[in-house]
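Multiple structures are listed underneath, in structure tokens.
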Structure I
């Protein structure tokens, strides 16, 4: 009987628990360790960083994790697959090689590129979501670590599984099973009790990261390392399975997974079996993501304490409108929201207070900057009784916009750059 391929996850987003890589490498046996760093917001962050330094554009946290754990990964024979390459997978691959060389370790590094698209005017980044074929090619060529740019989250699992079991593009059911397993793993501890509606039933103070035992037919068992926190049961797996999905057909570049064919079975403590998944051909298009700066925003939160909260809120709004009108710099968007966090006869000032939030947006940084912060500060001695704000108003900050689209798959040059440099 063929042993399952054990694929773990150590990151669900850029900023996830730093120690997770070490925890996963030392907590139990693994064949492959994956890390997902690329939310839509992350691409915008990396795009802004690349404007300051064209050599960057990747998730630098991963490089620090690699520096701390390269010896462990090599000692335990665990291959690493990560999309931390972001906008510069070749750059991160070079940095990974440099770390290994300094450590005196022979590490075969490969990367996947081709997801970068021509960036339209006004945008920061433009990328297609690639599948796992490039990852599989790198691993088949002997890579110890594979760095990618924008791939689908599930591709971090479909690629290693296809390479290990020899699946081709026509093995739709097996690929669909791996997509489902990858989707369960991709958000890290959300599969082990994190953000779970029934959290009170389990100890989720520090949930362990998940792993999947993938079988040759694409079926899998989702579990976690022994002794780690959280829980893996049908409820936690179901909650993650339906996360960010719409309808029965979960389309991706490798396969369209039929979520209405998934069968979940409790297979023992902290073990959920996934099988029965059927696959259909992938669409002829790839999802694309564009990011751009949408403009500038600022925020002020006024604290309204005690009686007459509604009247105090009206006074602040009227005073603010007058101040902005006098300054001649009214932002394009002005939004107020009153949160009645106060309660009658409250025993403390905090529980007797409501929050009045002002959010302004504009294409002009000046319109949401000093004009707004100055108007807020100048009310300090001339507004409602007990006037104060939660924090000193600032000068405003840029905000980002993400736009999804599609592009014909045959127009994207999905490229695996192998350890020996062949493309």
Structure II
């Protein structure tokens, strides 16, 4: 994940720096506001001085406006950079997939490639968008809140020693339960996407062989698995917020209880207690933000790993160092003892295939669905490499050709009406 961010944000370092500056400024201004609120109560309300109330109120209003302005600018840079990150990751991802042979597409599956380009990129995007605010603000508000709370009243800070470890332990327990579920969630999303895609593209075959009930059961099974995983994640995430709020409210009651006793004894001012409570809320909110990020980070890391797997994969169909360049192509295609097995398949789809197709001749390959008719065409065009044997075009092995030059020698008419390039007229005039 950090590899993706450092690679794509390198060109926007000044905008990242501006984002950091405004996020830090926003956190520091937020930390100073409770102190001004305490001064209003202690020096204005308690003494009945309207001038002090107006003076500190004006200062507090000014700092609040500055905080709002810093937050707006930080949000602008954060959203802009996040959208740019998503755009560039998708661009390079699409470029990598465009260079794949059918072997790599079969390895990842089309459904998984679609999920990685959409949902996985979105997870990384959201991690960056929200992560900068937490990574920069949470430590400042946590440490600053503790220091300023001690400044208000050092005696009450013993409560923080009890409260902070409780929140930390709760967050770690929930995060430990959720982390393995995120990898499972993405895999099951891939599976459901693949099932739906296969059913849409093969709807005619499904109807022809009356497989509607089987496909409905297959979809239901994949959908139920995804639902179970999402429900498990949702339950844990929905449990986190009530637990955190319960701890925060319990902490607030404890501070008021012990702080009230100190005020009654004359050891603390009312404004200081109010400021202490606000700093406590800031400390707990920073911990809650960190806890929420601890939920997002594992999922984003899983998504980033899946994106990098695709981007780091190179096509198995590459041009040789010194390719053969046909000067006068004849169009003779020959298969010599060719066998082919799809990755992960138990049985080969083609076994010891031999034939020679000369110019002007016609070869009809007849067989049932899945018997390997389309595979022969794909092997001749080198969309796959044969597992065994040799495929020759004009007496030269297809591995000797540049893949682009080899593809230019073939004119394929698929079963479905697809237009890859040019116009209808130019395609009708082809050859």
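I have 5.4 for distance in nm of label points 7 Å out along Cα→Cβ at positions 163 and 371, calculated from one of the structures I, II. Which structure is it?
I
Output the label of whichever structure in I, II has the greatest value of mean projected area of the Cα convex hull in nm², for residues 139-346 alone.
II
Just checking, which of I, II has the largest value of relative contact order in percent (Cα under 8 Å, 6 or more apart)?
II
When helix-only ellipticity at 222 nm (-39500 (n - 2.57) for each DSSP H run of 4 or more, over all residues; to 500) is calculated, the result is -24000; to which of the structures I, II does this value belong?
Label of the source structure: II.
Starting from the value 2.1: which structure in I, II was distance in nm of label points 7 Å out along Cα→Cβ at positions 3 and 19 calculated from?
II
Work out percent of Cα pairs over 30 Å apart for each of structures I, II, then name the structure with the largest result.
Going through I, II one by one, percent of Cα pairs over 30 Å apart peaks for structure II.
So if we calculate distance in nm of label points 7 Å out along Cα→Cβ at positions 99 and 211 for every structure here (I, II), which label has the highest result?
When distance in nm of label points 7 Å out along Cα→Cβ at positions 99 and 211 is computed for each of I, II, structure II gives the biggest number.
Only the coordinates and a few stated rules stand behind these numbers; no lab work does. Quick caveat: nothing in here was measured; it's all calculated off a predicted structure. Cβ atoms are built from the backbone, for glycine too; each structure is taken alone.
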